[in-house]
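Read through the structures below before going on.
Quick note: the coordinates plus some simple rules give every number you see, no bench work behind them. Here the structure is a predicted model, which is why all the values come from computation and not from measurement. Cβ atoms are built from the backbone, for glycine too; each structure is taken alone.
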Structure P
Amino acid sequence: MNKEIFHFHELFHDVQIACIFEDGKTFPDCTPKRTLQTISDEYLRDKGKAGFNLKKFVDDNFAQPPTYTAVYTSETSRSVSQHIESLWNELTRKPGKEGGSLISLPNPYIVPGGRFREIYYWDSYFTMLGLQVSGRTDMIRNMISNFSYLIDRVGYIPNGNRAYFLGRSQPPFFSSMVKLLDGVDNSSLVTYLPQLEKEYFFWMHGLELLSHTSPAQNRVVRLPDGSILNRYWDANDSPRPESYKEDVELSHQSNQNPKELFRNIRAAAESGWDFSTRWFRDRKSFATIHTTEIIPVDLNCLILHLEQTLSEAWQRMGNSERSNEYLSWSEKRREAIVKYCWNDAEKFFFDYDFVAQKRKNQLTLAGVFPLFFAMASSTQATGVSEVLRGKFLKQGGLITTLEHSGQQWDAPNGWAPLQWIAYLGLKNYQHHDLADELKGRWLSLVESVYKKTGKMMEKYNVTDAALIGGGGEYPNQDGFGWTNGVTASMLKESQ
């Protein structure tokens, strides 16, 4: 990859710390008007001169990224379904030349909306649910082909198609995407088998280096009994370019070594839950984030599904030996997830701190993933459903955690992908009453906010429908890819 603006440290640091742009993501999304080396050299030469204006220098040398949604006007007289249908074209981006930090893709794709001007990995699966309802199989295929292209080009699917996302991925839903498309043409498992396997090798990279004295490498962890599970990680240990100032300021408040802190922040960004007290050692302090020490229950369910999908794909290829190998790995992973993540007293699945060698005690919606992927027992599913009804279900759906921390992946916020994971998970085990109750409350909230604002939101306050979801590093965004997808799917299921 070419050098990006964030590689020119002094200029990048000064612009981000000075908050030249309100959103820290804007500057790394800008396109330079000249070569970055020339711009940087000129900056270093002139910045100390009398009358030098940093904002003017940036405006003179960089073109700001386009703002798409500002020109779109919604009509609340239309139904939510009609509104979602009209948004697909608004959220579609066509392939083009690489500009600034953007990594070009060969096919059109859907972006989430708002400040998110690029494709995002795990968002896209939930967006595809809505595309399926709309009969847009062409776009589903385009997006899967784009992800396949990224796997072949960089070895994995990055967080998004931006150079500053290289080094980390996101929750691995690629196998779920391929299965979704396979349900239409019944050939996708074979077509994308090479990329599915490359994805698996990415998540398992470093496995051969694990030992009793070296239990963790990259994203793979060896437990004391020899079980192999996974964690979130990032190849880089520097501040995130798109949230540079926030990361640097947090490092001044933390007792952690800055490089360890930055990697823990980045690993939480790979989880998609950026940020939540789920990743904090002390729930009252962001500075205690320790993501890389945690084995997340949701991540391991996703990789179990990838193993099962690879087993099925190899079976279709007529290679029973390879198929059985992946099936065996998936069965061992399921046993390990239950052993380390299931709490029989609480009747719920939890994350596991492999450094402290103890199960975490925070209830989060990550605990419903074993139901979504149908790897829990019926007894476990009943326990989870009772906890969901008693502690998570609110006026507008399910809260993400029970903590009110100000972080966006905590209470009172609810997120479309987690509503879908819980909804389908409950249906998998015939807990239809709770599933329908959850669906009804969520759809009612989404429609209420749409009627008031004309927008589909990134997240929602499910505790108080009169308030909009908030918290985190940036304002709530409208658009919004995964909310559109989940809402469209739930509405279809209600017909």
Structure Q
Amino acid sequence: MPTQKEKILKEIKILIGSGHPLIQIVTWEQNRVIKDLCISLKEKNIFYWTGYLGLKKINLESKSSIKYESVPTDKAILPFIVEYKEKAIFILQDFHLYLFDPNNDKPVESVLAALRYFIESEDSKRKTIIFLGPVMCVPLELQKSVQIIDYPLPEYGEIEQILAEIIKRAEGKFTINKDKSLFEMAVKASRGLTADEIELLYKKIILEDQRFDYPDLGRIIENKKQVIRQKGFLEYYELIDGLENVGGMDLLKVWLESRRNAFTEEARQFGLPEPKGILLIGVQGCGKSLVAKAIGSFWKLPLIRLDVGAVMEKWVGESERNIREAIKITESVSPAILWVDELEKSFPPPRAAIGDSGTSLRMFSTFLNWMQEKIKPVFVVATANDISGLPPELIRKGRFDEIFFVDIPDDQEREEILKIHIKKRNRDPEKYDIPKLVKSTAGFTGAEIESIIISALYDAFSFGREMEDQDLFKNIKETIPLSKTMENHINRLRAWAQARVRFASSR
């Protein structure tokens, strides 16, 4: 079965063969892509251009190596391409720096005119320009003429080759554990990184302690977290609190328990598909985000949070590319959990997206299509406080495996929540009047109960003594719960949920 990279290279070859004049390859890995293109295309005339180094011809020396040969010219790159008479491929690195005016983010008219002339000329059928870089450089005027390709990160087999080569070079100089299981774990841990990131990471790890062994796996994961955080719109969460730290929601917990091993090969052999995800709707502060974080720990899967607000960019098409990159990175570390908090703010309905040139709608469409068609095992946990703010396409059956409504905790659930948070602060719940505290916190959310306990601890600390019941009751009395300030809104939410979704609790 062909890899994703092989499929992409075949697609590029077909585009070039069918006469497409402009192709945009979105990637951070120009060296890897150039090498792959040369080996795959086997064309006689492949040129590479950068603003700093100028124009070079690429020659394929062997099946796995290339060399660059300078091409002296007194012409700018676009006139050179237009006047070049033979069949050729021109790879232009980071061309967005020259296509857009940095002062107003609009295309430079002379550059735009030259590209239009190239597209419309008869010679363009024999020549292809490939824009290469991490930023899409497609102005609105050229969007119909450019084919956009997202180049995949290294997959398992390619990572194996990279790591095997690094270990081969390190043998004899450093202490290398050649255990097969360690090698396999290292390859899996490296998914989601570029080829250059993998090579630099392992060189650094080996040089630091002059060895490569099982303890280095933790350092691989830690470095990988830093790489994911550098993207700005993804955050790698530590797996700390499990479902035992979530009070109530017994029906949701049973649902999650039944799918705990759903990402294993045993489940595939049994005929089960991977779970798609869940949408948690309900009252603010009732534990939706806490559940999202707890699932990662409970299922022992990486938890990655998508910050949709940070995805937004000024370039046309850049926000959509960021969404695709976030999806690609998450899929590369799959099986994994992708957490999207406050979904209604991330993807507003069409009427609320007016004024952003359609960016929100295009981002939403990209995300929606991925949710519907995704093949890789990525479980989406989405949360929302306001159902009226969600596009109807998101909540129809099939997008998520299940939609749960999370309500204000009842007496039994509040008892669990009180005990959890008191224990969490290294106190014994048996020393407090839990039944009376449960009765006094009727209508309180889990977040409000936690806040009360923290405030009570501050009060006790300021008096130089241990926290007592009186500290807790004082803060309860001073707190006006959401169930009172937002009573009408909560009642509307409950009425909507009654006939449409499952409740997280069996009350």
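Values computed for the structure shown
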{"read-out": "FRET efficiency 1/(1 + (r/R0)^6) of positions 95 and 367 (r between Cβ atoms, R0 = 30 Å, to 0.05) - structure with the largest value, from P, Q", "value": "Q"}
{"read-out": "Computed 1.04 for Rg/Rh (Cα atoms, Kirkwood Rh), for residues 7-174 alone - originating structure among P, Q", "value": "P"}
{"read-out": "Structure (P, Q) behind the derived value 18 of percent of Cα pairs over 30 Å apart, for residues 327-486 alone", "value": "P"}
{"read-out": "Among P, Q, structure where log10 I(q)/I(0) by the Debye sum over Cα atoms at q = 0.07, 0.10, 0.14 Å⁻¹ as derived comes to -0.37, -0.77, -1.58", "value": "P"}
